[in-house]
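What follows is a set of structures for review.
Here, each number is a calculation from the coordinates, and none is a lab measurement. Small disclaimer: the values here were computed from a predicted structure and weren't measured. Cβ atoms are built from the backbone, for glycine too; each structure is taken alone.
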Structure 1
Amino acid sequence: MVNVTELTRRGSTCTDFLTCIYDLSTSDAYVFNVLKANGTMTLDQLSQKIQRNRSTVFKSLQRLVSVGLVYKTPKTLQAGGKYYEFHVNDPSVIKKRAEGVVMDIQSSMKKLLNNLEADLKN
């Protein structure tokens, strides 16, 4: 995981930035990068591609969907049942959401900074 200090001191990538602001695990970031590089994929395809079990990949996908980096579309099997295809969200959507997270972080940091002297005296 990348922390804020590391993020600002070295040649960080967009994935480092997203990992930091969304508190993604190494596994989450890896799944995101594989999906970004390969385009639309199913859970089974991703699991096979990265050679990890389905439950591990599914947990990462759930996290990525919950923060808006990835979205899923349901598909119906002709024999019955359904599955999902996973897609990396549009870069403009990811950027807009990230801007909101950064503004929230900035606001929280300002509050902490404003209380710093009083907190250190106690």
Structure 2
Amino acid sequence: MKKITEEEYKNYIATTIGKKIFHLRKAKKWSREKLAEKSNLSTTYIFDIENGNSMPSCFSIINICNALNIHSSTIFDEFLSTSEKIEPLNKNFYNLSKKEKAAVTNLINFLSNEYL
């Protein structure tokens, strides 16, 4: 198995982030111009991000996420470790009643047995 270079990995991240932004924008039926306007970025920059030609800055990601009304984890989900993905679930589960926890546990067990 070939080890990828740091540059290849950076390109992969830029392309993946760009595709996610593209699909999120399209889901809202927004043009690039509308996203650019709402995020205070240029249309050309949005084009470059969506096509993986430019790695967006933290500032740009925040502006895009705010414009699209999404959490930044939506953009970075693929790159987060499993524990970072599960932590919000743990917090929500902890706040459930004993009966609710049992129902969630039963559902997880059922789905695990059915689909795994």
Upon calculation of Kirkwood radius over Cα pairs in Å from the atomic coordinates, which of the structures 1, 2 produces 16.3? 1
One of 1, 2 was used to calculate distance in nm of label points 7 Å out along Cα→Cβ at positions 70 and 102, yielding 2.4; that structure is 1
One of 1, 2 was used to calculate helix-only ellipticity at 222 nm (-39500 (n - 2.57) for each DSSP H run of 4 or more, over all residues; to 500), yielding -23000; that structure is 2
